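Some structures are shown below for you to check.
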Structure 1
Amino acid sequence: MALTGTRAERKQARPREILQAAFEEFSLRGYAATSVEHIADRVGVTKGTIYVYFSSKENLFESMVSELAQPSIDSSFYLSALYRGAAIDTLTAFLRDLYKAMVQDRYMSEISRFLVAEANSFGDLRRKYREAFALPVLATVQAIVEHGCETGEFRGEAADLDPFLLISPLLGLNVARHIDPEFKVATEQFVEQHILFIRYFLEKRGTGR
């Protein structure tokens, strides 16, 4: 009976093991150079076992992105925080969490690279990522800035800033690290400098703390 239970547990865990192996192989070789055999070898199963759970390499790649790229960013939390404190504090907390999700989380960082590299091959996947993550992030930044402008905390003209401009240093850091694996930067220090940069442009002079 115990053996049956163990086999059932292994079968239940198998899809996740395959997805994690796929992530490692795609990260190492890229999508085109990775074969289903490479992934099967890493898991220690046959090629046929992979196809029991995933219909094709493309289906496996799409499932890997959908399952492993789950950023823990809840926009509603930050938007509700706007009415409990300063807008700059909310924006600062949001940016720090965004760095954790996009730069420090290995799954999210690598999968962002995959989506850029394979954008032409996986248009639907790219659109899902944009709608589920990128657009809500930009909308949250915009809402925080507009609130700060309405309350007089930020300069009025800040409401016209493109929210993409405010998070572009984060994206640039992510891209730089992927282009040059030897690129080194103290991430925490970079985050704090990014925040200082934003405060300089958003806050009214004499209101910084």
Structure 2
Amino acid sequence: MQALNQIKGHILIATNIEAEAEKLEVDLKPFRVVKFIEENFKIEHAKAVLTEAYISESETKYIVLAAEEFTSVAQNSLLKLLEEPPRNIEFIIISPTKSNLLPTVRSRLPILKVNTTHEMQEIELSLSRIDYAQVFSFLKENARIKKIEAKELLEALFYRATVIDMLILSPVQLENFDKAYRLLELNSRPQSVLAMVVMSFVRER
């Protein structure tokens, strides 16, 4: 991997966001690093980032946005800034999963993965041959899953369906994946969201 101080703005996918933010501050010395570390990155945090970004700098300043979750409103408010940052300002976003970030944000910054235990899950469930018994077993296994884990599982299900099972997803199935992410953002019950997605593969057979 190229040295961090040679990389312009980017996204880091890392399990431990706080530890990674601290490591960045060390790695990027002597450059100034301003960190915004939050459980949930909201619009008020985005406004603070905007203020910090427009403080003029004679040398490169790195602004680190690290959070377990990022609200869509906060991300949208930063799009213009990420696309055209002020002089000598570089942004680094740290998230435990890329599914936290809007496609419009991901398109503006390259994504790097650091050494971490966070890898895409392997799904043994074959979505091309799934039946109701397998659906029930899968949902029972993930009955107490958390929102962030459910997002990762959705990524793995999509990968399993399109890459491993080589399925051409129907409009309904594609819409269900999109809807699933939106429902998780609205704090819908993860098990119910997963049920909506996997059940569509039974019905579409």
I have 3.8 for distance in nm of label points 7 Å out along Cα→Cβ at positions 31 and 127, calculated from one of the structures 1, 2. Which structure is it? 2
Assuming -21500 is helix-only ellipticity at 222 nm (-39500 (n - 2.57) for each DSSP H run of 4 or more, over all residues; to 500) as calculated from a single structure, say which of 1, 2 it is. 1
Say we calculate Cα Rg over 2.2 N^0.38 Å for every structure; which of 1, 2 gives the highest result? 1
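Rank structures 1, 2 by relative contact order in percent (Cα under 8 Å, 6 or more apart) and report only the one at the top, that is, the highest.
Of structures 1, 2, the maximum of relative contact order in percent (Cα under 8 Å, 6 or more apart) occurs in 2.
Here, each number is a calculation from the coordinates, and none is a lab measurement. All values reported here derive from a predicted model rather than from experimental measurement. Cβ atoms are built from the backbone, for glycine too; each structure is taken alone.
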